[in-house]
Structure P
Amino acid sequence: MSDNETFFNQLEVAIIQRKELAERTTIAKLKELLSIFQTYFQNLYNILMRKALIQQDPYKDDDKITTIKIPSSDPIIESGFQEDMSHRISNFHTQIEFLNTYFQLSLDTLSIKDLKKIIGLMKYINWLNISPSSTNPPTRFIGEALQKIKLGSDKVSTQIIVDSCGQIEKNVRQIYALLEDLIIIVREIYKYEVRKFVLPNIEKDLEVLAGNPDGAIKAIKSIFPKFISNKSFYPDLIKEILEEDYSDKKDALHKAILARLKVKEKKPQIEKKIKDFKPILLQGLRLVASSGFHIKDTIVKLTENHSAYESRKKNIIAKIVKWFRKLFKGKEPSLVYDIEYFDVNTSSTRTERINFTEFIDDLNKKVRFYSAIMNRASSTYSKLESATEEKLYEYLNRNLATLHIMHRQLMGFNDFFKTEIPKERRYKVRTINLELNAIKNSTVKANKKKHEYVSAKEEIEQLKRLGIKFEGAQ
């Protein structure tokens with residue numbers, strides 16, 4: 001057996017072991033960090049949308065995304081800077097959603113090109129140095145927008161911005177390191193596949209060809225698509241293979257490759273430490289709380305719709321009755337609406353009577369409460385951090401149920417005002433479709449965190465049943 005054959009066999013074993021380890025550790029950690037990044041970026045995006053510093057791209061839902069595409073960072077003329085950058089940031093937001101929701105992060109499918117795109121997407125905005133004076137247009141745009149809010153009087157939004165930017169900076173540093181590690185692994189997998197599938201089919205003597213690298217690369221390129229059709233051809237990596245396998249330095253290079261891929265053996269632990277799952281639940285609660293921005297906007301719109309509905313033409317007797325009620329009771333009676341909604345459990349339409357004034361009061365209380373959760377410096381958030389996992393899980397469940405009911409009721413009011421306000425006044429109706437979608441997205445993401453927590457706890461219980469002991473377990 002030749003030296004190269006011996007090395008190839010060792011390489012094959014090393015690749016299999018390193019892939020298996022990377023899937024369990026590097027890939028799993030990357031998925032977790034990308035999800036956290038999306039959560040904190042969503043906080044910033046929500047604030048910028050609410051402050052009208054960016055507008056959602058009206059064609060956002062028309063584009064069907066099938067692969068990662070980095071938005072343009074080309075310079076923009078000042079007259080169109082705000083509008084164009086607004087669309088680009090909206091596009092970036094969509095790409096991050098696609099990466100976390102649909103893109104398959106696995107070493108079986110990840111290519112060098114894919115990883116370079118992910119790195120490019122994560123560096124599209126320079127999160128390590130957000131500044132309004134940045135020469136990078138996206139970074140400058142975000143820096144200017146965030147600075148405007150910080151200089152304003154909205155202290156809650158400012159605190160969320162400071163907190164989210166700090167978490168994102170810490171988060172992306174880890175993401176960059178993991179992606180660079182994956183690049184190394186994927187490059188070695190690529191070279192391994194070339195050695196396995198392509199090189200054995202070269203008709204000429206490779207050792208002779210290696211003496212003329214350009215000629216060897218040309219020969220390999222001519223048959224490459226026949227044996228590896230789903231990957232791009234990288235001449236620089238082919239050149240590396242020729243040097244590693246046919247140069248005078250091949251023994252040292254082979255040792256370096258195997259050392260780079262080597263999986264360090266860990267001594268089996270008799271006891272494992274139980275992971276703290278509270279951060280997952282806290283993320284879930286913050287996702288629920290992120291809907292507070294949108295609920296605040298619905299309050300404004302529904303109140304205006306309520307006024308438009310109340311000011312519809314009434315006969316003189318109704319006006320006199322209303323005047324006497326106000327005179328003797330000191331205030332106008334609260335208006336009760338009959339709101340319809342579709343009950344998925346019974347597949348039928350149901351009606352719910354809701355006191356509008358009390359409903360708006362409840363919404364305002366929720367907005368204040370959610371703002372406190374979003375503020376890490378608040379006493380409310382401190383209490384949540386010190387709560388037990390069981391209490392946090394119960395709290396997340398309760399808030400998800402409340403948000404679901406609230407969303408249903410808001411939908412009912414949205415439909416009511418659109419249909420019940422007379423046609424001649426319907427132009428005054430302000431719909432809350434965008435806010436409803438945003439609240440629904442917050443609910444979906446928070447539910448994912450809840451299920452992530454449940455799955456993790458179930459895994460711990462299964463390991464306990466298998467006899468694995470955990471430090472601190474009862």
Structure Q
Amino acid sequence: MEDVTEAATLAQTLEAIGESGSFDLNTDRWDESMRSMPGRVPFLDPEEIRSAREFCGLDADVDAPLIECAGRIASNRPLARLAWHASRCLYDYPEPVDFPRWPPMHAADGKHAADGKHAAAGTRAALSDSAEDGAAQIEPGAWFLIIALSMVPRVTATHERLGVPGDVTRQTCRQIACFAGNYRTGTRGGVGIYAKQMFWLRHYTDGRLYRLGRFEYMLKRLHDAVVLFRHRETGDYLALAADRGRYDRAGYEVAAPTGDREGGAYAFTATLALNSDCAIGHPIDPAGVVLRDPVRVDYADWQRTLGPGDTVIDLHIPADGRMDPDSCIDSMRRAVDFFAHRFPERPARSFWCSSWIFGPQLERILSERSNLVRYLKQCYLLPVPSGGGSLWFVYLDDHVDHVAAPRDNPLQAAVSDFLAAGGRWRDAGMVYPVDRLDRFGSEPFRSSWSRALSLVRGPAQ
């Protein structure tokens with residue numbers, strides 16, 4: 001493939017497509033991108049698009065709009081430069097890039113965009129032909145989906161270097177289809193990916209995040225200050241809340257000492273002291289609330305199994321598939337084996353996750369037979385600060401009117417009713433020790449909670 005040294009500056013490129021303004025384009029890397037840019041950008045080739053699309057599990061009906069969009073980019077050198085730079089920024093450069101702050105790609109057809117005489121008319125219809133041409137518009141997200149698909153050769157190369165099985169590579173790349181599914185649902189049939197989800201794809205090309213059955217996982221160092229203990233005789237688990245965390249009367253975390261409209265003004269601040277012979281702190285009920293009265297955990301009876309700085313298996317939940325118990329436990333067992341075999345130098349004794357999936361309100365608004373509720377009851381839940389941003393995953397919209405929120409599926413209907421009634425939306429965290437996987441399905445932490453609490457003392461005792 002012939003390489004071409006691109007001399008155009010970023011400012012010239014933006015002017016050529018009728019864009020101006022302040023964008024997060026990683027400008028310091030532009031010259032490096034131009035020096036490496038080939039004459040033909042490989043991920044704009046129709047066969048490359050078909051191959052990557054199939055590998056990621058996308059339906060063939062996206063081929064035509066993606067190939068049409070890629071053709072417009074490839075035939076317009078300024079657009080091709082931006083596409084190449086976007087791929088390099090997303091996958092190769094260490095600096096984070098905020099893709100929602102990239103140009104909205106208003107440029108119309110190649111003729112106008114190339115000479116810079118066509119200014120966009122305020123619509124986010126990316127790369128659409130001029131209105132008189134009568135051609136269908138390309139979805140704005142199609143641009144990002146093409147960039148996203150360029151991860152496939154990078155993920156494949158990384159996994160081959162690490163000795164990751166090919167079936168895991170293919171499963172891992174299916175996240176592209178999950179994101180494209182979000183876009184299709186949220187735009188009522190559009191082809192693309194939301195710009196706000198692009199950053200996540202870097203985890204795959206760097207070899208951090210792997211799809212293993214129903215869930216995705218990566219190893220991470222725990223920064224949260226929760227401490228988990230296991231009783232030496234009974235095997236029961238008990239977590240203590242982070243020092244200086246603020247909680248309302250119900251035991252849910254609040255972000256500031258001002259107010260909480262469901263639980264009232266914040267009621268108490270937790271303390272945590274890790275002494276030489278014991279820990280003194282506020283226990284966390286496995287249903288995800290912190291108790292106001294502190295307890296003493298004696299190291300002679302309890303072993304600390306998790307704390308800040310420890311490695312955990314960070315669990316993430318893709319948007320596709322059911323969360324039936326068999327699929328969940330099979331995936332978690334696969335994850336334990338995978339990381340123990342591939343990364344033995346980083347042993348992990350617990351799973352960890354923070355998500356709306358574990359929000360305590362779900363137990364009240366969904367059927368106890370729902371897979372979400374059945375799964376969260378198996379885990380040791382932990383309170384986390386909640387700002388409501390996770391509602392995007394329910395509605396695929398950042399600006400939902402809680403009163404008139406959509407009810408297109410049972411989950412949306414339940415959440416919309418809850419919010420319309422004045423309910424407070426909360427996220428939650430969860431921890432699941434690896435040595436309790438054999439008891440998955442028995443609600444192991446809730447069923448033993450009364451006994452675990454009886455095995456600790458008051459701080460003055």
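One of P, Q was used to compute helix-only ellipticity at 222 nm (-39500 (n - 2.57) for each DSSP H run of 4 or more, over all residues; to 500), and the answer was -22000. Which one was it? The read-out comes from structure P.
Largest in percent of Cα pairs over 40 Å apart among the labelled structures P, Q is structure P. Source structure of the calculated read-out (mean projected area of the Cα convex hull in nm², for residues 143-374 alone, 15.6) within P, Q: Q. Comparing relative contact order in percent (Cα under 8 Å, 6 or more apart) across structures P, Q, the highest value is found for P.
No lab work stands behind these numbers, since they all come straight from the coordinates. Computed from a predicted model, the values in this text were never measured in an experiment.
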